[in-house]
1. Between P, Q, which one scores greatest on mean projected area of the Cα convex hull in nm²?
2. For mean count of other Cβ atoms within 10 Å over residues 43-50, which structure out of P, Q has the highest calculated value?
3. With distance in nm of label points 7 Å out along Cα→Cβ at positions 99 and 139 computed per structure, which member of P, Q shows the largest figure?
4. Kindly point out which one of P, Q the value 15.9 was derived from, the read-out being mean count of other Cβ atoms within 10 Å over residues 35-42.
Structure P
Amino acid sequence: MTASTSLGCWAQTAPIEIHDRISSSSNIASNRVALTLDACSGEFDEDLILFLRRNRIPATIFATQKWLMKNPQGLAMLKANLDLFDIEDHGENHIPAVIGVGRKVYGIPGEPDILHLRQEVLAGAQVVGRATGVPPHWYRGATAEYDQQASDEIRRMGYKIAGFSVNADAGATLKRSQIVEQLRHVRSGDVIIAHMNKPRSDTAEGLSTGLIEILRRGLVFVRLDEVDLTEFTAMPNHVE
């Protein structure tokens, strides 16, 4: 295999970070934005959910089996407010949707093969369905990056992949002022990603300030089960 051929093969299989916006074909007004929150593993950010409930801000929650099993109190609060919170599939064990022994994203090992990917997606979906009584239709993989083989398989399984256009908290690592600044860039049609599994982070405080500013600008929050998404970029990113 020549060097150029090797590089071509790598380019075809490199994982991508999928960036989505709300589709203009969605049957909703043009001033809508979507808030999505990942519950990877870890704990329950009760302050964030109480803020959303108090201000009637809907959100799409991507929860893993690990998080759902560890946080019954958090699950109970979400289930008590299913008019606001749609719970979707974040996988069984929070494994990135990249296929191949030894491949990693952000240092997290991916799947060795397609069968393990299917297990990750289906087991996560089953636990969400059992927990809520509503089967999920959206999937977001750990790290929100996918290689072509994985994304094709997820869609063949009948799930829509949820990307994003604004990363509000960078995996719950940003400080309050940084989160507020990120949210100042939100415009109509954006899909925000943040996290609800790290209560000792600044995410709840930053979102509480930034989301109120978004509402004051006349934007309205919707859930992903109310819209369609359109991919506008797909950027190669943090493969190892």
Structure Q
Amino acid sequence: MYFQHSAQIRAQFPQLSAGVLALTDIQPDVTVELNLYFQQARDRLQQYGAESKMPSVSAWRRAYSQMGFKPTKYRSAAEALLRRFKKEDNLPRLHPLVDLCNAISLAYALPVAVYDLDHVGSFLEVRHASGTEEHLAFNGSIEHPAPNEVIFADGSNHAHARRWTFRQSRQSTIRPESSQILIVSEGLHETATTDVEALINTIAKAVGEHWSPPIKQAMLTAEAPRVEL
């Protein structure tokens, strides 16, 4: 099992920075404290006035435009979370690990994806779609990404995320019995390398406090775009 970005993605988005964590033995009967991260998100929203003005969010907007998507229709996961949090001043609770990652995503204004590796076939790669892949939507329907759409694809030709950070597949979402887990965060703005590494370190520290330390932690680069899991 490994995770990587394709050479084509790296060539198209040379500014890409990415960090990963691999976890195991994550039990759902844990209470996580999120208020610190929520307050950091409130402070960030107050500082910029609108999430679209945050450098990390605006960089994803430019990337979506570059990929041919209207950025106000297809928003990065971080922007979507920030917009919801700004309206509700809270987020729904799903699973303590997912809740933690969502809160830290808000605090850093960076997308964070959490995958159940038991439902990923052989590997996970961020690449352009061929158009033959299948994506299990949350309503249970099967979708087929358009050719050249950026997806998280596995060895079974399943698209675990569509339009890069826009929407995850139902197939690999975290559930109470999930045990082998991959966390991925990516950034495209000027200080992305520093910010993504800080986010990954924050999640790693919190995971170690509530469960056990990550079994793998890495920053991926153009020179080292792949991590063995």
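Only the coordinates and a few stated rules stand behind these numbers; no lab work does. Every value quoted in this text rests on a predicted model; they were computed, and no experiment measured them. Cβ atoms are built from the backbone, for glycine too; each structure is taken alone.
1. Working: P: 13.1; Q: 11.4.
Comparing P, Q by mean projected area of the Cα convex hull in nm², the maximum is at P.
2. On the way: P: 18.9; Q: 12.5.
For this comparison of mean count of other Cβ atoms within 10 Å over residues 43-50, the top structure is P.
3. Values: P: 1.0; Q: 2.9.
Top value of distance in nm of label points 7 Å out along Cα→Cβ at positions 99 and 139 goes to structure Q.
4. Numbers: P: 23.6; Q: 15.9.
Derived from Q, not from the others.
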